[in-house]
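What follows are several structures.
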Structure 1
Amino acid sequence: MYNPSNTTILVAEDESLTLKMLTYRLQKEGFDVVSAQNGKEALDVLATRRPDIVLTDLMMPFYTGLEILAHVKQRIDPTIPVVILTSMGQEPYLRQAFELGVDGYCEKPVNPAEIVELVRKLLKI
């Protein structure tokens, strides 16, 4: 069982307003949040830290959310939950995400309460 104050969440999102909103809400819930504004920053974080869960935008500069998902599941730890943040019209990519082992997804615009609920569910908090 996880405790929010001991839980690290990597949030990778290139839309600054969404990134700030998610970071604020998750920190308000007591989580330790590490932010990345693109896929390269997310991979840099993953090279030095092991988050308990990853929330990643599907379409980002440098590396996509699918590439982040594959990296986590194939090279780091397949048990780390990964949630994809997606816009309408990205269903083919979402199917690919499920093939790669994604644990959940949220459609944009994201509802902060929904994200918190999904994080708690996946981490069994």
Structure 2
Amino acid sequence: MDFIKTHMFSIVCVLFILWVIIYLRTMLKYKKNGVALTGKVVDYKIQSSNYFPVFEFDYEGQTLRVDSYEADKNNNGIGTVDTIYYLPGNTKGVFRERNLKMKLWMILGSLLCIAYIIMDFTVFHK
């Protein structure tokens, strides 16, 4: 229990890094195995004052409605047409093409977490 109390922020940093790795693997899977389609924003789902677009698109003769994994800060995009990546059979979500890249906060956050973990185990608790 003392280890957890002493290194709580390092544990949070490790969890953050794991989340970034899982998120990037998911994006890579969509980019590599997904089908690029043209989708139209037909609705938004609001969560924590973010707008998650709901896309409608045709795939193999069926019209599908699927949520996006990435949110927007505003909802003026209903009717917007965008390129999306869809994994056949997965109705959980799609990625917009423009969102399939690593974001600056992921890189900086991971680097800061790694630096903190190294300092935590080498400098802070000698």
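Bear in mind these aren't lab numbers, they're just calculated from the coordinates by the rules spelled out. Keep in mind that this is a model prediction, so the values were computed, not measured. Cβ atoms are built from the backbone, for glycine too; each structure is taken alone.
Using mean count of other Cβ atoms within 10 Å over residues 50-57 for the comparison, can you identify which of 1, 2 gives the largest number? Show your work: numbers first, answer last.
Details: 1: 23.2; 2: 19.1.
Ranking 1, 2 on mean count of other Cβ atoms within 10 Å over residues 50-57, first place is 1.
Comparing structures 1, 2 by Kirkwood radius over Cα pairs in Å, which one has the largest value? Please list the in-between numbers first.
Numbers: 1: 14.1; 2: 16.7.
Result for Kirkwood radius over Cα pairs in Å over 1, 2: largest is 2.
Suppose distance in nm of label points 7 Å out along Cα→Cβ at positions 10 and 58 works out to 5.8; of 1, 2, which structure was it derived from?
On the way: 1: 2.1; 2: 5.8.
That value comes from structure 2.
So if we calculate percent of Cα pairs over 14 Å apart, for residues 42-89 alone for every structure here (1, 2), which label has the highest result? The partial results should precede the final answer.
Details: 1: 45; 2: 48.
Greatest value across 1, 2: structure 2.
To test your reading of the models, identify which of 1, 2 gives 2.3 for distance in nm of label points 7 Å out along Cα→Cβ at positions 26 and 114 when calculated. Please report the intermediate quantities before stating the final value.
Details: 1: 1.7; 2: 2.3.
Source structure for this number: 2.
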